[in-house]
Structure I
Amino acid sequence: MCHYKHLTLEEREKILFFSAKEYSVTEIAKELGRNKSTISRELKRNREAGQYLPWAAQQKYAQRRKKCKPHKRLADPALLRIVREKFLEHQWSPEQIAGRLALEHHKTIVSYATIYRAIYSGMLDTGRRSHGSRGVIRKLRHRGKARHSKQYEERRGKIKISHDISQRPTGAANRSRRGHWEGDTVAGVKGKACLVTLVDRKSRYLVGGKADAKKADAVNAVIIQALQNEPLRSITPDRGKEFAKHAEVTAALDQVQFYFPLPHHPWERGTNENTNGLLREYFPKGKDLSDIPDSYIQEKFDELNKRPRKCLGYRTPFEVYHSKLLHLA
């Protein structure tokens, strides 16, 4: 706790009074009950043309005091515009925005905590909010875990598997090599089209597309098309029945092997689960995907591939996968 008190206008007038009487700095300090270094610094920094004027010294003090207070980073319109655009239009998280700006400018531009404060204070809101609306806070990702009832009967895990995930190559487990993919589907309306997503474990690079139905044949066709020109070392899907015919993919793609986790173990293929959560920002649950153009889906895949990730040092999956550097912020 600081017990120091700044000089007042009254004290400055006393300094002028005693100076006129030719008191020394030590004597003036004794009269005011101040340290002599305080008086010496005051006379040195606030003289004008060799003359000390209390009212002019007080004005200088007030100006310096304003500069001492921290300024709000997002008061800069250009920076606020970048943050608003990346958060609202490209769904970057506050950490991704702050980290990418620091990476490209080689210094901290704004902290993610500052961006969170701006979100919760309404600084990033556009237009008037209706009664009860939470504004752009709703753009933040929500976390939750679905729970089964006591009467739930396990129906997954009954497909024939080729290899257990414990047999997966070391390069997949430690993320040291490209070509180890995690796969899953993102459902829309039940019984209609779904997205097939394949994510490279090392770079988090996303490929895939739309299948006409969540059926093994349709899903296999998308996997084969998406991976036919990519490095291939392993595929780790979940145990959904849409992957029941994985042997056909193995035969079509140069004998690439499938490795299956245990049922209800999504964390064993968390890279793909996280990516699917990001895709839900564009394709929410219950949305019919049948009429969505393939070009739009690939556009959103590309947007995720060019979104910086904290786990990649705020580089993008595209940059890591293709060993290229982009300018994004």
Structure II
Amino acid sequence: MIDFLSALILDFLIGDPYSFPHPVKLMGRLIAFEEKTARRLSKSNGCLKASGAVIVLVNLAVSFLVPFYILKLLKGYFLFYHIINTYFLYTCIAAGCLQREAMKIYRSLSKSIDEARYKLSFIVGRETNDLDEKEIIRAAVETVAENTSDGVIAPMLYAMIGGAPLAFLYKMVNTMDSMLGYLNQKYKYIGFFPAKTDDLFNYLPSRLTGIIMCISSALRFNVSDGLRIMIRDRKNHKSPNCAYPEGAVAGLLGVQLGGDNIYFGEVVKKPKIGDRIRELERDDIKKAVEIMYRSEILAAFIYFILLQVIL
């Protein structure tokens, strides 16, 4: 319990400094190496698709077993065990990083549209070079909403269930999807199994995130519209999961999200999420970050209450 709480506080205080060693960077390098190798060895689309399945199986094993055995070896060393366990848990939660990157975009909008596009490019997969201010705001709000599930609530949930090893496994799943799980021609074969695995692992967390977002926003945002839009527009996305947190945020804020985006030069058509009760504004980025932190705090509170009941 103390390690988990310490990890949340550490993430809030320092986020993910660029120069700080981070396991997700190693995961990214491993996936990039695997993709390069798979493309070199695969002679057909079917073979490339099968390679994607092998990548998933190998990475699931590696991401769980490495932290599991490290912590097992340190079990007899009380202080070192808790330091490393806290560090592992901290690296799985991305609220601090997400808040800092979103606020960089928010501040850039008052300086230069080009700077805002550049800052946005660090946290989204879509092309940003030609986005206007409203589209930049939409992208930032959508990213904060989606990653409240992927980067905050989901890793917290898996850490609650299986500790740092299971949280690491989830982060690997999420990283594989972010690098390989695109719907375009380049990734449709090698990314098939990584994308489906991510859909499976995020099925429950995405739905819980949407509900937690709405409950934690009581007396601050429009909870009834958050729940209504989340349920109504839950299928308005290419992903079976993303529309839940995005729909909740759209309803809570009274804005419309979704729509077409460009990925690797290809237009990906997406339906709208929410009602355009008002236009998106710069402050909606800050409000999305607030909803993220409200959700994180409520999820942690529920966890600690459940621990007290169980123990």
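Read-outs: derived from the displayed coordinates by stated rules, not from any lab. Keep in mind that what you see is a predicted model, and the values were worked out from it rather than measured. Cβ atoms are built from the backbone, for glycine too; each structure is taken alone.
Taking 2.2 as the value of distance in nm of label points 7 Å out along Cα→Cβ at positions 16 and 160 derived from one of the structures shown (I, II), identify that structure. Please list the in-between numbers first.
Details: I: 10.0; II: 2.2.
Clearly, the read-out refers to II.
For which of the structures I, II does the calculation of helix-only ellipticity at 222 nm (-39500 (n - 2.57) for each DSSP H run of 4 or more, over all residues; to 500) return -23000?
On the way: I: -11000; II: -23000.
Derived from the structure labelled II.
Comparing I, II, where is Rg/Rh (Cα atoms, Kirkwood Rh), for residues 136-183 alone highest? Top value of Rg/Rh (Cα atoms, Kirkwood Rh), for residues 136-183 alone goes to structure I.
Given a value of 19, 35, 24, 15, 7, 0 for P(r) over Cα pairs in 10 Å bins from 0, in percent, for residues 24-87 alone, calculated from one of I, II, which structure does it belong to? Don't jump to the answer; show the numbers that get you there.
On the way: I: 18, 30, 20, 13, 13, 6, 0; II: 19, 35, 24, 15, 7, 0.
It must be structure II, since only it matches.
The value 2.9 for distance in nm of label points 7 Å out along Cα→Cβ at positions 168 and 240 was derived from one model only; which of I, II is it? Checking each candidate, the match is II.
If you work out volume of the Cα convex hull per residue in Å³ for I, II, which one comes out largest? Spell out each step's value before the answer.
Details: I: 240; II: 136.
Structure I gives the largest value of volume of the Cα convex hull per residue in Å³ among I, II.
Source structure of the calculated read-out (distance in nm of label points 7 Å out along Cα→Cβ at positions 8 and 48, 4.3) within I, II: II.
When relative contact order in percent (Cα under 8 Å, 6 or more apart) is calculated for each of I, II, the greatest value falls to II.
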